Every structure is written in C-alpha cells, then in structure tokens.
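Visitor: Structures given as structure tokens follow.
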Structure 1
C-alpha cells in the first residue's frame with residue numbers, strides 16, 4: 001500500500017526528494033568477511049555509507065546495502081535504486097510475494113535464505129513511505145555510481 005499523499009501529484013512534485021541510490025555488496029570468501037556500500041545523490045548533494053560484518057555472504061551484503069540506504073532517508077522520497085544484484089532486484093520485485101504467501105518458504109518448501117533481511121527490506125520497500133524504481137546495472141562495467149558503491153562496499157570489509 002502506498003502512502004495516501006502519493007495520489008496528489010503536487011505532493012510528489014514539490015515535497016518529495018528525488019534520490020538516486022547505488023548499492024553494492026562485497027565478500028572476501030563466501031562466506032567470509034564482507035562489506036556493503038551505498039552512494040546516494042539528491043539535489044546536487046552526495047552521501048556515502050558503508051559497513052561490514054566479519055562472517056557473512058555476498059547476498060547478505062547486497063541486501064544490507066539497500067536496507068541501509070533506505071533507512072538513511074529521512075523523509076518520503078522517490079528513489080531510483082541501481083544495483084548489480086539480480087538476487088536482490090528479483091527477490092524484492094518478484095519472488096517475495098510467493099515467499100510471503102507460503103510462510104517464508106520456497107517453492108521446494110524450504111526456508112527462504114536471508115528471511116530476516118527480506119522481511120526488513122519488505123517493510124522498507126512495500127510499506128508505502130517511498131516510491132521505488134529498481135534498476136539493474138552490470139557490475140564492474142564502468143558505471144560511475146556502481147563503481148563508487150563497489151569501492152565503498154570494499155571499504156566496509158573488516159580487516
């Protein structure tokens with residue numbers, strides 16, 4: 001469900017920040033130490049976020065990057081999320097609906113991996129606060145925003 005004020009175009013046009021968000025995850029070994037990075041741009045300003053965990057997986061870091069980026073937004077925004085993870089993009093736009101209807105089980109009746117993060121991401125993306133567009137970009141292909149998010153993710157890997 002979207003926020004009730006989204007239906008008023010004047011609200012969307014004048015009171016909602018437009019944010020471009022690049023996210024990435026990195027892992028040195030899978031599992032192993034990993035990091036996440038977020039590069040945010042809005043109205044000519046940029047913000048960089050990063051962090052990491054000592055024992056994790058690449059998929060968890062990809063998801064954590066998006067979660068941390070959305071949590072950092074202080075007010076309702078129109079967000080264009082650019083990421084190189086089809087796992088996260090397809091998971092949140094396609095697969096999650098089936099997982100939820102099956103009690104967080106896969107089609108093979110196995111528990112969904114990373115369900116804790118999927119549930120957080122579900123609240124942040126489907127809770128109606130932000131209007132989100134998802135864009136897949138090829139990783140390590142010269143996209144400046146993706147390259148910056150990748151560098152931040154690598155900065156977040158604990159040494």
Structure 2
C-alpha cells in the first residue's frame with residue numbers, strides 16, 4: 001500500500017508546478033516556524049494562493065518587510081495537519097501594488113488593509129483600502145524604515161544573501 005502524501009508535500013508539488021523548483025526552500029527542522037518558504041513572482045501570486053486554498057490551507061496572516069532596496073510581502077498559510085505551516089514570499093516595490101487575494105481568502109481584506117497602513121503597499125482590486133488602525137488622515141506608514149530614525153536600514157541581499 002502506497003504511503004499517503006502529507007499536505008505539505010502535496011502543496012509543495014502544486015507550487016512547483018507554478019514556479020521554478022529552486023523557488024522553494026525547505027526547513028525540515030522547522031527553525032523559522034514554517035516547513036518551507038516559497039519565493040513567488042508577483043504575477044504568480046494568485047495562482048499559488050488558489051492552489052493553497054484548493055489544498056485546504058487557510059491564511060493566517062500577511063505581513064510586510066521593508067528593505068532599503070525593495071519590499072516583501074509574506075503570506076503565512078497553515079492547515080490542520082501538524083508541521084504544515086508554509087510561507088509564500090513576494091517581492092514588490094516599496095510604493096508598489098500587489099494583487100488582492102480577498103476573493104480567494106476573504107479574511108485577507110483586513111490583513112491587506114493592515115499591511116497598507118503600516119507599509120504603504122497597495123492591493124489592486126481591494127474594494128476597501130480605508131485605514132484600518134491608523135487615523136483617516138494619516139500620510140505616513142510607521143513600519144517603514146524611513147519613518148523616524150532607523151539605523152538598521154539595509155538591502156535585502158545583505159540580510160538574506
């Protein structure tokens with residue numbers, strides 16, 4: 001009898017079908033809190049997120065990372081199987097726009113608004129980009145490294161190689 005494939009192996013295969021083989025970095029020791037991280041081009045984000053939803057993964061959170069030369073969105077997804085948490089990482093311009101995933105994961109509506117509040121990244125086709133936590137008239141993004149004095153502003157490559 002063939003061994004049943006684990007969810008994380010299943011979704012890794014589906015993501016590999018959309019992006020290149022080397023876009024997935026496994027962490028079997030779970031040191032980063034995810035079984036694997038997938039670096040996905042912006043134009044493939046919706047395809048990957050749809051595959052995750054079809055495989056039974058739910059969206060835990062979306063966060064932003066601000067670097068001197070770029071910004072990055074990190075989508076954390078999980079399912080009800082131990083050790084199956086994954087991260088989908090997407091590079092974008094600091095003043096860029098990412099495609100919304102609210103039609104795939106309705107909970108993304110608030111998460112996208114929060115990322116916009118704190119990092120300034122917009123989401124195309126999100127019908128409600130009003131500030132979620134900041135005042136309506138806020139013209140700043142407090143988690144950007146250009147907000148206030150920050151001495152740790154580095155390029156992404158300097159950190160991740």
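Readers should treat all values here as calculations from the given coordinates under stated rules, not as data from a laboratory. All values reported here derive from a predicted model rather than from experimental measurement. Cβ atoms are built from the backbone, for glycine too; each structure is taken alone.
Visitor: Could you tell me which structure in 1, 2 was used to calculate FRET efficiency 1/(1 + (r/R0)^6) of positions 93 and 141 (r between Cβ atoms, R0 = 25 Å, to 0.05) as 0.70?
Guide: Considering all the candidates, the number was obtained from 1.
Visitor: Comparing 1, 2, where is distance in nm of label points 7 Å out along Cα→Cβ at positions 77 and 101 highest?
Guide: 1
Visitor: Looking at mean count of other Cβ atoms within 10 Å over residues 21-28, point out which structure of 1, 2 has the largest value. Spell out each step's value before the answer.
Guide: On the way: 1: 26.5; 2: 11.9.
When mean count of other Cβ atoms within 10 Å over residues 21-28 is computed for each of 1, 2, structure 1 gives the biggest number.
Visitor: So Cα Rg over 2.2 N^0.38 Å, for residues 45-124 alone, computed for just one structure, reads 1.06; which one of 1, 2 is that?
Guide: Only one of 1, 2 returns 1.06 for Cα Rg over 2.2 N^0.38 Å, for residues 45-124 alone, namely 2.
Visitor: Also, quick follow-up: To test your reading of the models, identify which of 1, 2 gives -10500 for helix-only ellipticity at 222 nm (-39500 (n - 2.57) for each DSSP H run of 4 or more, over all residues; to 500) when calculated. Provide the component values of the computation, followed by the final result.
Guide: On the way: 1: -10500; 2: -7000.
Matching structure: 1.
Visitor: Please compute mean count of other Cβ atoms within 10 Å over residues 29-36 for structures 1, 2 and give me the label with the greatest value.
Guide: When mean count of other Cβ atoms within 10 Å over residues 29-36 is calculated for 1, 2, structure 1 comes out on top.
Visitor: Okay, moving on. Determine which structure produced the value 19 for relative contact order in percent (Cα under 8 Å, 6 or more apart), calculated from the coordinates; the candidates are 1, 2.
Guide: Working through the options, I get structure 2.
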